[in-house]
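Colleague: Read through the structures below before going on.
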Structure 1
Amino acid sequence: MITDNISKFRYFRILKAVYLLLGPACNMSCRHCSQTPIKNTFSLKPSDELNKNIISFLKEWSIVPPIYYKRIYFWGGEPLLYWETIKHYILLFEKLGIKITNYRIYSNGLLLNDEIADFCNKHNIIFTMSYDAPNPLAIRNNIPNDDNIKSFLKIKNRNINFVFSALNDDISKAYDILEEIFPNTKISMGYIGVFFKHTPKDVYTFKEGQIENSFKKLSNDIINNNDIYHNKYRLMVSNFIKYDKFKKHKFELEPWPPCAPGLISLSLKFNGDIVRCHNDNVVISNISDNYKTIITNHLNEWKRLLPKICLDCDVLPMCRNLCPIAAFDENEKKYIQCEHISKIWKSIIECRKILTENDINSPKIQLYKDI
């Protein structure tokens, strides 16, 4: 097993992301939000000052050369509600010599302004704004205004992320609309890989052929060069086409979910508690624990939640159950997301055959770094 006898040096090289959990306050009510049960407390400051053991941990972690990168996420709720806290700790980390690859913020953009954009540019912050398309208001209760968007386009390291759902099911059209609103911007698609009991059914209840048709249309756009910024190529070829990476015989030997919390990422509350996922509030360890204890506690939790029902699934090599903390369906026999996630992966498998047959060459992507 990858975690057997791992040294602290090796662990700090593998660990690529630390999430600092600001709090659950949010100024929106997105219907597909995975944080709905814990958000909207409107606490605009973390409940604690950042634990001194976290700062010591970050210092030690930051000096070890990474295998991938080292990134600190400021995670909400809506992070910009905590903007003064974010500024304070970035400036403190710089003063203390905590050197990482970059910081990252995921935001709805409603509070974005030029002052925030300038700070992002000066302090190596990747700013990802959520903006669903073709119809953002089908699933969100608000969208950024023109001033928010102008400020966003001033940020050098910027991304747009939209979510594929039954209410926004045309991937190609989403890219076309977003590329017009946000030119020269890296745009990525996410899909809802985890559902809870509160998730509205119309968000994930796709019509017959809805998923398959959307991915076919996307593949045809790539083949016909209807992909000016190569965002569609990046999604289908760079991300999905090469995605087979889970082997059935390793399923029980390596029980980590794809995002491997506790191994390649840690989610820290300001008081030092470590939760098992940045979209969850179950405490699994503490930053004062020995690093082996932190790894072992996470490993035992993922062993406990190991989704053995996935062993007989056709798309296991690609999916590997995206999130074992998700809720089961009404019959308690499979996860709520299983049906539509399976259709997504099967559509991707079918479309990569088409793309391979058409000998799609890698475009010269010069506009963006892979971030």
Structure 2
Amino acid sequence: MKNVLIFVTNWRAVVTQLRVLSNISNITIHIAFEKITLSHRIRFKKYIKKKFVYEYESLDKIIPFINNLHKKIGSFIIIPNGEELLREIGKNKDLFLKKNIELPMPNIDVYKNISNKKSFVEICIKYNIPVPQNIEVADKIYKQKFVVKPKCLSSEKNVLKIPLLIENQKSFEKFKKLNLDLTKHFIQNYVYGQSYYYCAHYRAGEKKTFFVQKNLIQQPGGKSIIKAKPSYLPDEMIRKIDNMMKDMKWEGVMMFELKKDVKTELFYAIEVNPRFWGPLQLAVDNNINFVKSIIDINYKNFRQENKIGYLWKTGFFHGKLVKFQTGNNFQKFDDNNTEIEFKDVWKRSDTMLYYYAEYLIIFIRELRDFVKKFFNKSRRTK
């Protein structure tokens, strides 16, 4: 019997992992929440069993939690979820390995080097992978779309956690009001064109399996993907990325985002997420099972199918609320392929209740955040 530990971070990735693992007879699933909420209980109702569910309370208690769990259950494998969480656990990878705690990720320095936005750009240039042009923004009036990126992950208040898309005067004014420390950011020209994900799993730099998806609709501000389908990339681009990962002896999964410029048709590297990604269900639905590949050294590399598309309907609803607050637009790309059947990530038998509940959960969360911002703004103006 193999023990598998899932930290609940990206909900859509986690539910896919639970669906896969719950159908493997020799797997015992252990689920760790920072804090279990009512929405968690609704979302993962089928998979929460009291005996194997835990709360680790906060990030600074994550290492003691893992060590205590090891004392209780012995060896286990940790599914690579969550950026800040993996950075914290990754510092102890060698110590965990001595206890037979598997953590399928590269050493922490390699992980940070590709996860940090600025060093990622430098690596891409080394491997002759085009990157968006750096630009300066000094004017008070919005002139063109651009993306502000933190050079590296930081806990400082005046440093972004994730990239920020500026696409109109309203978002430009909000950007200015953030008073960011621009010495800790860089600004790239916005690439007009289709977004692609090259998803792959490597062991010691050798590719085990991969999947390509074309993103059709993205939430305003460059947030989550809400509609996508299987696709392809030029062999040359795939070779460049694979060579990069081979040289780094990459361990684990990664999602490499590219955008295809509508005018030049060149592919530009946008970022890498060196962990599991939100639309993971799309790959599983099309015969590429990254979850099995992570836990089974003998997993076979099956041929990618192109039958099922990915959909997150409540993501549309959330996107409309974001658009109302920010003035940013959905990023949409036409797709005339009628042979694809699009399946919602939540509208399935195991999560049907949450599919309907999520509309209310999103509305309450956004309303709460809006009220909080409103009162904070009122206090500042008094």
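No lab work stands behind these numbers, since they all come straight from the coordinates. Quick caveat: nothing in here was measured; it's all calculated off a predicted structure. Cβ atoms are built from the backbone, for glycine too; each structure is taken alone.
Colleague: Computing mean projected area of the Cα convex hull in nm², for residues 114-153 alone gives 3.2 for which of 1, 2? Please list the in-between numbers first.
Modeller: Working: 1: 3.2; 2: 3.5.
The structure behind it is 1.
Colleague: Could you tell me which structure in 1, 2 was used to calculate helix-only ellipticity at 222 nm (-39500 (n - 2.57) for each DSSP H run of 4 or more, over all residues; to 500) as -11000? Working shown, then result.
Modeller: Details: 1: -9000; 2: -11000.
So the calculation was done on 2.
Colleague: I would also like to ask the following. Please state which of the structures 1, 2 yields 10, 27, 27, 25, 11, 0 when P(r) over Cα pairs in 10 Å bins from 0, in percent, for residues 170-305 alone is computed from it.
Modeller: 1
Colleague: If you work out distance in nm of label points 7 Å out along Cα→Cβ at positions 106 and 202 for 1, 2, which one comes out largest?
Modeller: Working: 1: 2.5; 2: 0.5.
By distance in nm of label points 7 Å out along Cα→Cβ at positions 106 and 202, the leading structure of 1, 2 is 1.
Colleague: Among the shown structures 1, 2, from which was the value 1.2 of distance in nm of label points 7 Å out along Cα→Cβ at positions 58 and 90 calculated?
Modeller: The value was obtained from structure 1.
Colleague: A further question on this structure: If we compute FRET efficiency 1/(1 + (r/R0)^6) of positions 26 and 266 (r between Cβ atoms, R0 = 35 Å, to 0.05) for structures 1, 2, which one ends up with the highest value? Write down the numbers at each step before the final one.
Modeller: Values: 1: 0.95; 2: 0.15.
Going through 1, 2 one by one, FRET efficiency 1/(1 + (r/R0)^6) of positions 26 and 266 (r between Cβ atoms, R0 = 35 Å, to 0.05) peaks for structure 1.
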